[in-house]
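In what follows, structures are represented as structure tokens.
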Structure 1
Amino acid sequence: MLLSRQKKQGFTLIELLVVIAIIAILIALLLPAVQQAREAARRSQCQNNLKQLGLALHNYHDSFNGFPIGSSYQYASSWMVAILPYLEENALYNKWTFVGARGGQTSQAPTTTVDAFKNKVISGFQCPSSTLESLSRDAVSPRFSTSSYVGISGAPTASAPISTTVGARCIQGLYGVVCSNGAMPPNVSIRSNDFTDGLSNTIIVGEQSDHVTDSSGAKVDIRNSWRWGFTMGAGAAGHPGTSNWLTTVANDCHNVTTLRYKVNFKTKTNDAGGSLEYGTNNGIQSIHAGGAYVLRGDGSVKFLSESIDFNAILTPLAVRNDGLVLGEY
């Protein structure tokens with residue numbers, strides 16, 4: 001009896017190439033979806049960071065009957081140093097030394113403070129979508145954690161115009177304008193009762209998580225925390241509205257900003273324009289498409305569209321007491 005031979009089955013080269021092509025097409029179709037899902041998760045974490053900052057700020061307010069000073073004299077410290085104990089960084093905070101000049105910065109600070117803070121990245125201050133450095137510029141040593149978030153010290157308005165007169169609420173200085181009609185001005189603690197427009201109608205922290213473009217077209221980092229880190233405070237004593245806030249170089253104040261530009265304004269200006277590495281008007285901007293996140297005084301987080309009207313909506317949001325109560329935006 002003859003036994004029939006069974007023919008061996010297998011893929012032809014053409015069939016194999018077709019399978020590979022189908023797999024490549026599926027990967028190409030799925031990859032953007034995976035990337036979008038990852039970015040959605042990063043955006044959600046960025047939003048949650050602001051919520052945690054809001055909780056920390058309100059816990060601080062409950063303890064001290066006021067929000068922390070936005071930026072403290074002689075470059076001593078910022079509002080972010082003050083809330084470290086409320087972000088589960090109490091051990092780090094206990095190593096901070098409040099000295100007369102430059103707090104935890106450079107040679108004026110005790111070695112124990114510098115050693116504790118240098119090269120230590122605070123994850124809660126970093127938007128995970130951002131591609132910017134998590135440490136301050138490498139031209140200066142030691143390097144400190146940067147931040148994707150900035151305190152809002154106010155904005156020029158019709159009732160508080162930009163001035164060079166000592167005692168004005170919004171002072172034009174060498175590196176931009178500084179106002180004290182917002183939630184976190186330099187050298188003064190603002191209480192919840194001072195928000196006469198209502199906490200929900202005032203933004204207290206804004207996002208800064210992307211590069212801007214300089215005059216040559218190059219991308220540069222001008223976040224308020226990039227040059228010296230999240231710990232740095234203000235150069236001058238007092239605040240706009242008092243006689244000892246100066247219009248000279250000492251008007252610089254780090255880790256807070258006075259709003260003069262629309263959401264996602266990403267252009268480096270000259271010194272007086274204040275949107276530059278050491279400026280006082282670096283705006284609310286983000287790496288997220290279409291806008292940026294802000295924290296409101298009541299602890300809620302809002303995504304502000306980059307098309308939002310600067311004069312009618314953003315400026316009133318930056319000011320705690322202009323009498324303008326906004327509707328939906």
Structure 2
Amino acid sequence: MSKLTQLASKMTLGKDLGPERDYSERGRIRKSFSVFGSNLRRMLAINLLLDLFALPFIVMFIILMPMYEQSQIAGLSFSGFLGIGYGLADDTVAGINIIYGIRSDFFLYFFTPSLMIFSIGLSGAYHCIRNLYWGVDVKIIKHFLRGIKLHWWKFLIAFTFLGLAGTNAACATIELMRLMGTVGSAGAGIWVWCILSLLLVLLTMLFLAVYIPMSISYKFKYGETIKNSVLATMIMIFFDVVLTILLVAPWFLMMVNILKYIFYFFMITIGAGLYITLNVGFGNFCNDLLINAMYEYEQEQIAKEALAQKKQQLKAASKAQRVNPKKGKKR
């Protein structure tokens with residue numbers, strides 16, 4: 001028995017909440033884009049509802065943080081070029097410290113609370129898009145609210161942890177950049193802090209890519225969902241890493257001034273819906289390949305054993321009847 005098979009054997013099995021379907025179907029990526037493309041209006045509606053819960057993010061990090069940075073350095077004098085948008089002058093070091101200090105404060109105080117609020121909306125959006133992926137009829141507002149009612153606490157716990165890990169990683173990265181910009185170097189402790197914090201964020205994202213679709217697809221106990229998600233992440237690690245890279249890579253467009261506004265518009269309109277659809281497709285791929293397939297096999301084996309046992313009982317009863325044909329007759 002291989003190590004992957006051993007890991008899979010430890011998973012809690014069960015039937016998901018979806019309709020009967022072919023668990024061995026292929027082309028999950030193609031299906032995800034097909035579901036997304038055939039439901040563009042619904043995706044837009046889901047995205048707009050989700051935007052309401054994203055307002056803290058939009059206000060704090062897209063509007064207020066850049067405005068506050070500009071207001072704080074407006075009176076400083078810069079000349080030359082340092083490589084990050086500011087020049088070499090008497091106020092250069094002060095300006096860099098101000099900029100990175102503001103960014104560190106915004107992430108420290110607002111990132112996790114904003115993500116917690118956003119997670120509530122995500123629970124509704126995932127519920128709607130899960131149903132669309134399964135081919136179930138969806139009434140957007142009704143099912144969005146139902147998703148929040150059923151799943152809000154699962155998402156809140158998961159994204160609170162992600163928020164804390166992300167805050168830690170952001171503060172470490174910002175401090176590293178501040179030291180590199182002002183001093184030109186950073187100590188080993190800062191590098192270790194930065195690397196470990198980013199690794200924690202990566203591991204959390206890999207876990208959530210499996211956990212979120214699983215948590216809305218089954219009625220497992222919370223501990224069983226955590227266990228299954230950890231095991232599925234370990235088994236499907238290659239596909240999980242590829243998906244995470246593909247979903248994270250477009251965010252680097254935010255580093256380009258013109259492209260970042262196009263990216264913002266895409267995410268605010270239909271982009272979040274596409275992200276969720278791809279994640280739901282990946283989650284169903286993992287669930288069908290592991291839990292659902294093994295559950296169906298287990299049920300088939302149980303049915304075969306029950307049938308064999310019933311045949312054996314009938315055979316034994318028939319044999320007893322031949323040995324004592326008058327047994328059981330009334331006198």
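No lab work stands behind these numbers, since they all come straight from the coordinates. These numbers were taken from a predicted model, which means no experiment stands behind them. Cβ atoms are built from the backbone, for glycine too; each structure is taken alone.
Which structure, out of 1, 2, was relative contact order in percent (Cα under 8 Å, 6 or more apart) derived from, given a value of 20? Among 1, 2, the structure yielding 20 for relative contact order in percent (Cα under 8 Å, 6 or more apart) is 1.
Hey, distance in nm of label points 7 Å out along Cα→Cβ at positions 163 and 211 derived from one of 1, 2 reads 1.5; which structure?
This figure was derived from 2.
Name the one structure among 1, 2 that P(r) over Cα pairs in 20 Å bins from 0, in percent of 32, 50, 9, 6, 3, 0 was derived from. Among 1, 2, the structure yielding 32, 50, 9, 6, 3, 0 for P(r) over Cα pairs in 20 Å bins from 0, in percent is 1.
For helix-only ellipticity at 222 nm (-39500 (n - 2.57) for each DSSP H run of 4 or more, over all residues; to 500), the calculated result is -24500, so let me know which of 1, 2 that is. Only one of 1, 2 returns -24500 for helix-only ellipticity at 222 nm (-39500 (n - 2.57) for each DSSP H run of 4 or more, over all residues; to 500), namely 2.
Of structures 1, 2, which gives 4.1 when distance in nm of label points 7 Å out along Cα→Cβ at positions 123 and 251 is computed from the coordinates? Matching structure: 1.
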